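Undergrad: What follows are several structures.
Throughout, read-outs are computed from the coordinates displayed, never taken from laboratory work. Just so it is clear, the model here is predicted, and its values are computed rather than measured. Cβ atoms are built from the backbone, for glycine too; each structure is taken alone.
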Structure I
Amino acid sequence: MTSIEKLTRSAWAYTAAVAAELLTQDYPVTKVNALDLSDEEPGQAEVEAYISLPIPWWPRTFPTITEGALDWDSTSGWVVRAEVRQNDSTKTVTTDYWMGDGLTPDPAKVALFLTAARVNGLAATGSTDRPYYRRPGQDDPAPLIARLLPYEDTLRKIDPHRDFPGPRSARNSFRALLHEQHERILHGNLTALPEVRMVPLRAGEAAALTFLLEASDTADGEALAADLRTRYQAAPKETAERSIPAEHSTALARADRHKAG
């Protein structure tokens, strides 16, 4: 295994450890990834890693941006990359808000950085001046690898009975963590919000929702899907609020365009 392969593997483990911390704080993490970019243009970081959060989460959390990403690279550390809306226009500009604090801040610090940005705003929390802690392609990656390797132990603790020969097992362990945390979030919401609301749904929307819940591969998700299916079958086919699904039909419009194309 080359030094860049080792760096990519250990960067993935570190990023997954940060994602695990975010999950415990109810951030909707969906996956992590790390890429070897050592053959790209000179001066670019050898490895970049990403924590995926749902695209709609970003504008809900940061009203001035349309899309965002939480990234790490082996030169400058953590950054929130944001598509920032220009005043009231539809034009956006990509702005990087760097965390600083070195290449390997503790996962809890990274989570605090994102939480602080939610409270105070990205501009007040991150810096648009990019820090450089290493020279890509020149500085030996071995010291950085040594600092990242302990995070593989973090993944081992998620599933201590699984062998850990390479990144595939790390991903299996992280999937186990995702399953556990999604189950916890589902259970917490199901037990915390007893209010009953009437929500008009099309038959296809109800079917799509139950399908996705079943695909979540969690016991709570499967149970909720079964509950929704039973309620739908027991409900009258004509609703008093037929105008609501007609007015709010973005998903249907997208599906129609996809079908036509």
Structure II
Amino acid sequence: MANLKVKKEDTTYTIKLYDTEAGAGTPGATTGTLKLRMDDVNYYARITQHLGSDAAGGATPLRYKSSSGSVYQVTQKGEFSIIVPTSSGQTVCVSANGQTFKGANTLWFAEGTVWKAWVEADSSHIAGSLNLTGGTLNSTVTLSVTLAAEIPSGSQTFVLSERVGTGYSDVGTFTVPEHITVLHIEGTSPTGSALYFNNMYNIKVTPGKTYPITGVCDRRKSGARYYYYYLIKFNGLDVSKIKDNDSSMSISWSPAFNGYGTDHDFS
């Protein structure tokens, strides 16, 4: 490689020359290379039809007019592109030269530009992974990203039947769906004079972890009659208690619940 210096008034511009066309940058519809022969050696300079002072490779006063009449600016350095893809449920972001660019695009920067990239998911997804997350630009960069994972929504109801015997009861288990970190637990036993409580909680949990749903039935005598009290629990936490009726609760999950503050940490 070599350098070519061009002076206009009191300013000197250094133009980097390359040994190959590929070294001067990414090909484009309005960009290319200018071949120069110096001391019996071929060199290549980057040229672009963008004539402004904000040319990606750095502006110079040197112009080249092709045989077709197109006018090109010779830039100070080679120009390379970062090709940013689009992906449902997420946005690929690139930062370089103090600026941030979001979304699908073909971005142009000078050789040697330091850049970084990351993925931002929308509120209903978990971001995928990029093939590259940054570096120093010296060739074309084509970014790709794995698919965003959708955060699921749903609910499930558990019932402690009044027909069970007294004492401890295994009602069932609940396995937290993938990407869910907060569960909304709510007692759903029938309202009325027999209801002792329907508690409501937002609980921090671990995706894929299984939690026990249990119950307790107590038999108590009041006067000449026996009454049964049904208490349903999530991981040992009292959720709903009722007299002489089914005790029940619902477990709900969604992207929105993932962002809620929590009352208990069972992760």
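Undergrad: Check the numbers for mean count of other Cβ atoms within 10 Å over residues 80-87 across I, II and tell me which is largest.
TA: II
Undergrad: With distance in nm of label points 7 Å out along Cα→Cβ at positions 72 and 176 coming out at 2.1, pick the structure among I, II it was computed from.
TA: I
Undergrad: To which of I, II does the computed value -15500 (helix-only ellipticity at 222 nm (-39500 (n - 2.57) for each DSSP H run of 4 or more, over all residues; to 500)) belong?
TA: I
Undergrad: Just checking, which of I, II has the largest value of Cα Rg over 2.2 N^0.38 Å?
TA: Biggest value here belongs to II.
Undergrad: If Cα Rg over 2.2 N^0.38 Å, for residues 96-215 alone computes to 1.53, which of I, II did it come from?
TA: Matching structure: I.
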